[in-house]
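Readers should treat all values here as calculations from the given coordinates under stated rules, not as data from a laboratory. For clarity, every value in this text was computed on a predicted model and none was experimentally measured. Cβ atoms are built from the backbone, for glycine too; each structure is taken alone.
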Structure P
Amino acid sequence: MKIRVLIADDHPVVRDGLRFSLSRANREIEIVAEAEDGVAAAALARTLTPDVVVMDITMPRLNGLEAARDILGRNPAAKIIILSLHDTRVLVEEAINAGVRGYLTKETASRDIAQAVAEVHAGRFFLSPSIAHVLVEMGLGRGRTAETARRGAALTPRERRVLQLIAEGRTGKEIAAELGISPNTVHAHRTSLMTKLGLHKQTDLARFAVKEGLAKP
């Protein structure tokens, strides 16, 4: 039986490269659908229930981590591999804590993607060699620095979504329309974000989201 895979990345050339690498390396892998943003990826995962979802972090409308949380919230058995240009411990740890089974850097994705899909499908974890040390450090109980802990203040899923849309340059009215909430509610989320993250301006929120790899610059 073939391994059914959903690919999500906002760059067509990346999707093409992943499709080529997977088809060349393993004939038992079938690409069942592709998505160009996190909202579409989550919707396709619900309707198609692929065996493995391969998803970029910094996608428009809904980033890969939030899409992963959405997918896993509805289907805890879903198997997700995250792709990212960023290999910071904060992002890797956040992805693993969210329930992601694999994390690949785009630098080595074309080489490792087929093995990652096979490993994750088999119920195991797969991390790019350059970031595998994160699991070791987590197992040894090494905590985040005080600054990282502050920056990693608990945000609600809706706050994370608002944060990404702010970083994408959306206005309050546009965010309200996208999420189906009032502009006043958007303002309340923005205020809460600033308080939790210790920031004081909307531009600071945008820079934070980009720095953390949750939105594109």
Structure Q
Amino acid sequence: MTSLKPWAQGPFELLLHAEEHYLNGSDHDRRIALIGFDESIEVSISVYLSLDPIQRNGKVYEQAEVRTWTKNYHTKLDFFYSELERRGVEPVVPKDHVIWFHKHRNEQYHGGIKGIPDKDTVDGIRETAFWVFATLFDIPDINTLIQAELRKKSGFVGDRDEKIDKALDSTFGLIEIGKNLYYTSEILFAVDPNAYFEWGNEIINENEKVGIDENLD
């Protein structure tokens, strides 16, 4: 596990699990990712409010307020957005958007809806979950942290190789996930670094057999 504080490990595990499904990308995975990211938002806020002041940079809240904030999902969002105001921080995702994402989560989880959540909804709740966690637990680069942990879970810890990056990206190009484009090397190294090296070296070896110069653009 990462060097996160012990009380941040639970919410982070939810984020990590949801991210694995998000990257897998099947219809089923998108549903599970939506539910997981939504749950992570709620758990991140609940855990933060349960901490002692020393565990949250000395911030103190009245117990009566905490009891009100922890009543349900909506009151937890009330706390988070009021906390942003207290810190003088502009929201990354509007509150009404988060409520919309949560409604879709409830339809998937409680309503028996068989439809697949659209990409914008899954992308939006993912962005929100990352942002809420990073804000409350003071994480400067949540994306790097997630990618590092995915590499550890795959059984490999190491760095990317420029030659392999070039071989993979020139062969497979860009991959669209949600509304974003990623290099094949970037995604493959994050989710399966062993395959990253295996496939990359195979391409390099094949190129060498047919005399393709890797230094050429």
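Out of P, Q, choose the structure whose coordinates give relative contact order in percent (Cα under 8 Å, 6 or more apart) equal to 17 when calculated. Going through each structure in turn, the value belongs to P. Consider the structures P, Q: one of them gives 0.7 for distance in nm of label points 7 Å out along Cα→Cβ at positions 62 and 78 as calculated from the coordinates. Say which. It must be structure P, since only it matches. Computing distance in nm of label points 7 Å out along Cα→Cβ at positions 102 and 126 for each of P, Q, which one ends up highest? The maximum falls on structure Q. If semi-axes √(5λ) of the Cα gyration tensor in Å comes out at 29, 20, 14 when worked out from the coordinates, which of P, Q was used? The structure behind it is P. Where does the value -16000 come from, among P, Q, when helix-only ellipticity at 222 nm (-39500 (n - 2.57) for each DSSP H run of 4 or more, over all residues; to 500) is the thing being computed? It traces back to P.
Looking at FRET efficiency 1/(1 + (r/R0)^6) of positions 22 and 182 (r between Cβ atoms, R0 = 35 Å, to 0.05), point out which structure of P, Q has the largest value. Structure Q gives the largest value of FRET efficiency 1/(1 + (r/R0)^6) of positions 22 and 182 (r between Cβ atoms, R0 = 35 Å, to 0.05) among P, Q.
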